[in-house]
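Below, each structure is written out as C-alpha cells.
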Structure I
Amino acid sequence: MTPDAARQFETMALDDFEELLLDKPRDEKWELIGGRVIRGMLGARWEHKEIVLNISTALRNHFRATGSRCRAYDETFWLREKSIDLKVFPDVLVFCRKLTEGATSVHDPVVLFEVLSKGTEQRDRSEKWALYQKLPSLQHYVLVERDKAQVEVFSRPDAEWLDYAMLEGIHGTLKLPAILFEIPLAEIYRDVFCEKANITPDAAQQFETMAPDDFEELLLDKPRDEKWELIGGRVIRGMVGARWEA
C-alpha cells in the first residue's frame, strides 16, 4: 500500500481488520484488499447471483462425478493470506485439499472466479489481481462479465502467468486444465438476461455510464478528496471543495 493510498483510504493490517470485523453490522460485507478496507453492503443483482450459482453448481457436480478432492465455495467463504493483508470473499473459489473441522477460510485456492460489474471491475482487474498473482497455489483466474457473454481466463501453467484467453458469445467453452474442468459459456449464462442503464446510446458512448447499484459499489473505491455523483446514469467524478462564495 503506497503512502498516497493510505491517505486516501481506510487502511490496516490483517490482524487489526479481523478485530474490526467484530463490529461489522450483519447487513454489511467488509473485505481487506492489500491493507485497504472495503465496507460494502450485502446483496447483488440477480444476474450476478445466477452466474455464480451456475458456475458453482457445475463445479460441484463435476467434482462429485469424477471423485475429485477439489471443492467449490461461493461468496461467503474467506480467502485469507496474512503476508499480503488479504481477506476477501471471491465470487467462486476452488481448492483441492481437505479442510480442518470448523475452517472458515483458505489460503491456497487453485481457481478464483470474479463476476464483473461496472462498480467492481477496476478492483477485480487491478487490486485483487495484483494480489492473487502472489498466491503460489493459484493456477487460473477467471473474470466473468455480468452484462454480456464474455469470459477472460489467466492461467499459470508453470511458474509464470503466461496464458491468457478471452471467450466471447455463448458458443465458447471455458477450459481449466488444472482441475480437469470445462464449461460452455451457455451454461455460465443460463437463465441470465442483462439489464441496461436508462441512458441514451449516444450518452453511453460519450461518457462513463452505469446503473445506480453499480455506482454504489463503485463508491467504495472513491478517494476521500473526491466527490462522485450519478446523474441520469452518467458518472461525474469531481473534487471535494468549492469557492467560499458558494
Structure II
Amino acid sequence: MLGIADDADPVLAGDSTVYTLRFGNRGGSAQLGTVLTVTLPAGTTPTAAPGGGVISGNTVTWTVGTLNFGDSGERQLTVTVDDLGAADPLVRLTRAVVASTTTSARASEVTSVAASVGLGLVVVATPDPVGRNAVLTYQLTVTNTGPADVADVEVRMQIPTGVAACRSFSDSGTAANGCVLGRDVVWSLGTLTTGANHTVTAAFVTVSSAPPLTNGTIIHATARSDDAGGDAARADTSTAVFQ
C-alpha cells in the first residue's frame, strides 16, 4: 500500500512543500527488490530527498529492498514550486509508485498553486503506527494566514477507510450522515482573526480484525477548510497499521 501527502495546499510559487510518502506490505509474503519512485510535474524542482533518495531530473527514487509482511516505512521529499508564468495550470500533480519484483501500488497528490494563501490547514494523526481496535485521533489546525479577519470558517474531514466507529469530536463537530466511511465530520468555527488558529480533534476506533486491517495497511485521511470569503485549504495524512 502507498499514501502520499503534502504539507501545504495551496502553496505560493517560489515556496517549498514537503511530500510525505508512507508505504507498507499488507500481503502474505515478503516483497523483494522494492523501489519507491516519485515523478514530479513541470513547475516543481526537487531539493532534498533524505533516506537515500536519488534525484534525476523530475524523478526521485529510493531503493527500499526487502519489505517483509507487515513492514511499513516513510520517506520525505522537499520540492520548490516554480512559477510557470501565464501558462501555469495552477495545479501540480505528483505521482508515486512503490514496486517489488511481483507487485506494485500507486498514489498521487494534487497541490494547488495560488497567488495568495488565506487559510492554512494541518492534520496530525496519533498514534502512528496505530493498532487494531485502537483509538486513532486526528488533530486538525486551521490558521488564518491572511491580512484580515475571516468569517464562517468551516473544517471538514472525511471519515477514513480503516475505522469502525466514531468515538468523539471536539468543538461541537458533527457527522450529520452518521459514522459512515467517506462522509464528512464538520466543524463550524465562526470568525478567525488574522494570525489566529483553531484546533479541533476527531477520535475514531480502528477496525478490530485482520484482514482487512493487517499490519502494513496505510490509513489515509483527508480534510479541507474554507471561509465566507472564498479562501480554502486542504490537508491529508497517512498512518501505518502495526500490532
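Work out relative contact order in percent (Cα under 8 Å, 6 or more apart) for each of structures I, II, then name the structure with the largest result. Before the final figure, lay out the partial values.
Numbers: I: 15; II: 24.
Across I, II, relative contact order in percent (Cα under 8 Å, 6 or more apart) peaks for II.
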Using FRET efficiency 1/(1 + (r/R0)^6) of positions 99 and 147 (r between Cβ atoms, R0 = 35 Å, to 0.05) as the calculated read-out, with 0.55 as its value, let me know the right label among I, II. I
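Thinking of I, II, which structure, once helix-only ellipticity at 222 nm (-39500 (n - 2.57) for each DSSP H run of 4 or more, over all residues; to 500) is computed, gives back 0?
On the way: I: -6000; II: 0.
Matching structure: II.
P(r) over Cα pairs in 10 Å bins from 0, in percent, for residues 67-114 alone was computed and gave 27, 59, 14, 1; which structure, I, II, did it come from?
Details: I: 27, 59, 14, 1; II: 17, 41, 25, 14, 3.
The value was obtained from structure I.
Please compute FRET efficiency 1/(1 + (r/R0)^6) of positions 187 and 211 (r between Cβ atoms, R0 = 25 Å, to 0.05) for structures I, II and give me the label with the greatest value.
Numbers: I: 0.45; II: 0.15.
Largest calculated value belongs to I.
The numbers here are math on the coordinates, done by the rules we state, and not lab data. Remember, predicted model here, so these are calculated numbers, not experimental data. Cβ atoms are built from the backbone, for glycine too; each structure is taken alone.
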